[in-house]
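Just below sit the structures, each encoded as C-alpha cells.
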Structure I
Amino acid sequence: MIVLAIIKQKKKKEEKKFAVQKKRDLKQISLITIVIGLIITYVNLQVFVSIPQIFSIVNLIAVVVVLGVPLLVKYSDYSQIKKLENYFPKLMRDITENIRTGMTLPQAIRAASSNNYDVLSAYVKELNAKISWGIPFDTALMDFADKTRSDSIRRTVQTVIEAHRSGGTIETVMEAVVESLRELEKIKKERSASVYSQMINGYLIYIVFLGVMVGMSAFLIPTFQFENAQSDLRTIFSELFRNLIIIQGFFAGIAIGKMAEGNVSAGIKHSMVLVIFGYTVFLFFG
C-alpha cells in the first residue's frame, strides 16, 4: 500500500509538471509571435504605409501571426483530444467483446492492443506495455486516461477501475459502459444535426453583415464626400468597417463553434475562416 501511494503521489507530481510545461510552452509561443508581429508591424509602417492595399494585407498578416498561431496550437490540442474520444468507444467495444470470450480485463486489453484505433493506438500499446512490465493494472489504466487529457475518457476509465477493484461481474459493467458511450455518440450526432442549420445561419448572417459593410463603404460613404472636406471620410469609415468585420468575424466564429461542438476552442477554426474571408472581401470590394 505504501509503494502504491508513493507511485500515485509521483504520478500526480508528473501530471502537474506536464500541465505547467504545456502552459509555459504556450506562453513562449505567444511571446515569440508577439515579437514577430511587432517586427512585421514596424516594417510595414516604415515601408508600406504609403501603399494602402499592401499596408492592409501586411497588417492582416501581423494579426494572424500574433493571434492565429497560439490559437491554432490550442485548437490542435483540442482536435487531438476529440479524435481520441471518437475512437475510444471502439476500443471499449473490442475490450467488451474479448471479455465475453472468457478473457480477464488485462487480457482483453492486451488482445485489443493489436487492433487499429488511429491516433489512440499508440496510447493503447503503451498501456499494454505497462501491464506487461508488471505495473499495477489500476495505475497503468489511470496513466492511460490522464495522458489522453480527456475528461470523458478519464471518467469512463475511473468507472472501469472501480468495477475491477470491487471484483464484481466486469462484463456487466463493461456492457453498461459501452451502452452509455453508444448513447452519448447518438446524442452527439443528433446535436450536430440540429445545430448544423444554426451554424449555416451564423455564416449567412456574417455574409449579410459583410455585404452591408461593403455596400456602405463602396456606395454610401462616397456620397458624403465634399470638395473642401478636411478629412477623408471614406478612409476613416473604411478603417472603422474593417475593424468591425474582424471583430464580428472573430466572435461569430467563437459562437458558431460553441453551438456546434459545445466548446469555445472549436470556434477558433470558424473565427479564422470568417476573419480572413471578410477581410479579403472588404479589401478588394470595400
Structure II
Amino acid sequence: SPLVYILSVSLQVGLLLNGFILKFYISQTQQQASSGLMVYLQNLTAADFLLCLCLPLRIIHYASNSAILHILHCSIGATSLYLNMYTSILFMGYIAVNYLTIIHPSGTHILQTVRTAHIVSMVTWVFLLAPTIAYNIMFFITHKPVTSDHCYCGPLFSTSFSVLHKAFQISCTIIFLLVFISLVFFYYSISRKVLQAQQRQLASSGSEKLVKSRRNMLVLVSIFCVCFVPYHLARLPYAFLWDTNTVGRLLYYLKEAAAMVSVFNVCLDPLVYFYLCKTFR
C-alpha cells in the first residue's frame, strides 16, 4: 500500500541520515559539547533515530491484519510516534531560544550553557517518558477485545481510558501551540532586527550574524510547519469525533496522511544540523 511504501522509504532514508549524524556525534564524544545548542542537536538526533527503530512496527501493522499487531500499534506504536514528535518539538523550541542572544545580546542565557542544556534535556526525556509509559500500562490493563475493524484504535479504549486519551491529546496540543507560537515570535523578532539593520545600512559582522540567524530560524520554522502543523490540525478533532460515521472516517484518513508527513521530520531534521552546526558542515 502507499502508506507502507512511504514509511519504508522514510525508514531507510531516516536510518541512513540519522545513523551518519549519530556516528559523527559519537566520533566527537572525546570532546565535550561546546555549547547548549550542540546538546539539543544531539538529543534531537537521538529522538529521530529512536523513531526510525519504531517505524517497522507501524509498517508491519499496515501490511498485515493481525489483532496482536493492532494492539501493539495502538499502544507502543502510537506512543513512540508521540514521544519522537514532542521531543523534537521541544528541542526545536530550545534551539530557537538560543537565538534570543541575537535580540538581547547582553550576557549568556541560561539555556545556552552546556550544563543547563544537559539538565533540561534529561528533564524533557523524563517528562515525556513517564506519561508515555503510564499511558501504555493503562492501555494494556483496560483495553477492550479487538474488533474486526483494525483501522481505529478508539474501539479498544475503555470509558476511563478514553478520558485519559483525550486529556493526553489536549496536553500534547498545548505543548505544540506553545512552541509554535514561540518559534513564530522568535522568527518575527529576528526578521525585524534584520530589517532595522538594513534600513540603517549596517554592513557589520553583527548584521551578517542577524541574517544568518534569520535563515536558521526560517529552516526551523519551515520544518516545524511542514511536519507538525498538518498533524495537529487533523488529530485533535479526530480524538473527539472518531466514532462519527462520515466525519470520523474522513478525519482518520486525514490524520494518517498527516502522520506520514510528520514522520518525514526524521529526513528533514538533518537540514537543521547542517545549517546550525558549523562543526558538522
Structure III
Amino acid sequence: MANERAATVGAIDLSAIAEQIPKKEYFNNWRFYIYCILISLFYGACMLYQRAFAITKGIDYTSQDFQTYWMNLFWGITIMNVIIWTLTWGWIWYVYRDRHLEQLSPAEELKRWYSNWLLTLGVYAWCLVWAVFFVEQDGVWHSSMIRDTEFTPSHIFNFYLSWPIFINFGVAGLMLTRTRLPVMGKKWLLPLVMEVAWPIMFIPLIGENEWGHSAWILEEWFAAPLHWTFVPFAWAAVWFLGNGFDMFPRIAAVLKATYFGENCMSAAEAMENPEEATNPVHTLPGM
C-alpha cells in the first residue's frame, strides 16, 4: 500500500508519467553550439578568402583576375544556394514531415519544440548575426573603394551568400514548425511567418539600394536616403518577440502535461484551434 501511495498522487500515475518523460540529455545545447561553431568556421574561411584576394584581385571588374577569383566564386555560390535550398526544403516537406500530427503525445511534442523550433530559431538568429556583420563590412568596403560592378568582393559574400543562408534557415524553421508541430499543422501564425518573410522582402530593397548608389548617391554614408527603407524591415526583427509570445503558452502547457500530468489540449485540438492552444492563460497555475 505504501508503494502504491508513493507511485500515485491524487489521480496522477507518476510511474506512467516517468516512462514518457524525455531524458535530460535530449535537451543539452551541444547541437546548437556545434551548428554555430561550424557556421562561424565557414564564414571565417570566407573572411580569409576576402583578405587574400579582395584588394589584389577584386577592385577591377574588367580584369581577368576578377573573373577568375570572384565571378567564378559567385556562380559557384549561386549554384550551391539552389542545391542546398532544394535539398533542405524538399527533405523537410517530403521526407521528415509528420503526416499524423494529431496523434502526437505531449512528451514527444515537447521534444519537438526544443529540436524543431527553439534550436532552429537559435541557429537562425546566429545566421542573422553573421548576415549583419557582412552588411556592415559592405558599408566599410564602399566607403573605401569605387564600385564598378554590383558583384563586388563584399557583395558576393553579403548578398549572395550570407543572406541566402540566413533565408534558408528561416524557411527551414518555418517548414519544420508547419510539418512537425500541431499549432501550425493547419494554420499559419503571423509572427513566425513575418519573422521568416522580412529578410526575403529585404532583397528588392537591396537591388534598389545598389541602383541608387550607382546612379544617384555614390557615397556610402549611414544616413543616406537610400538606406531609409531598410529601417522598417530591420524593425521586423521584433517579430522574434511575437513568435515567442505565441509559442511559449503551448510549450508551457505540454511541459506541465509531460512532467506534472496536468491536462492540456491534445495535438488534434491544437491543430484545429491554435488560437486557444497558444492562449497565455494556459501558463497560469492549474490552467
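Please treat every number below as a calculation from the coordinates, not as lab data. Bear in mind the structure is a predicted one, so any value in this text is a computation, not a measurement. Cβ atoms are built from the backbone, for glycine too; each structure is taken alone.
With P(r) over Cα pairs in 10 Å bins from 0, in percent coming out at 6, 26, 33, 21, 10, 3, 0, pick the structure among I, II, III it was computed from. Answer by label: II.
Given that distance in nm of label points 7 Å out along Cα→Cβ at positions 193 and 249, derived from a single structure, equals 3.4, which label among I, II, III identifies that structure? The correct label is I.
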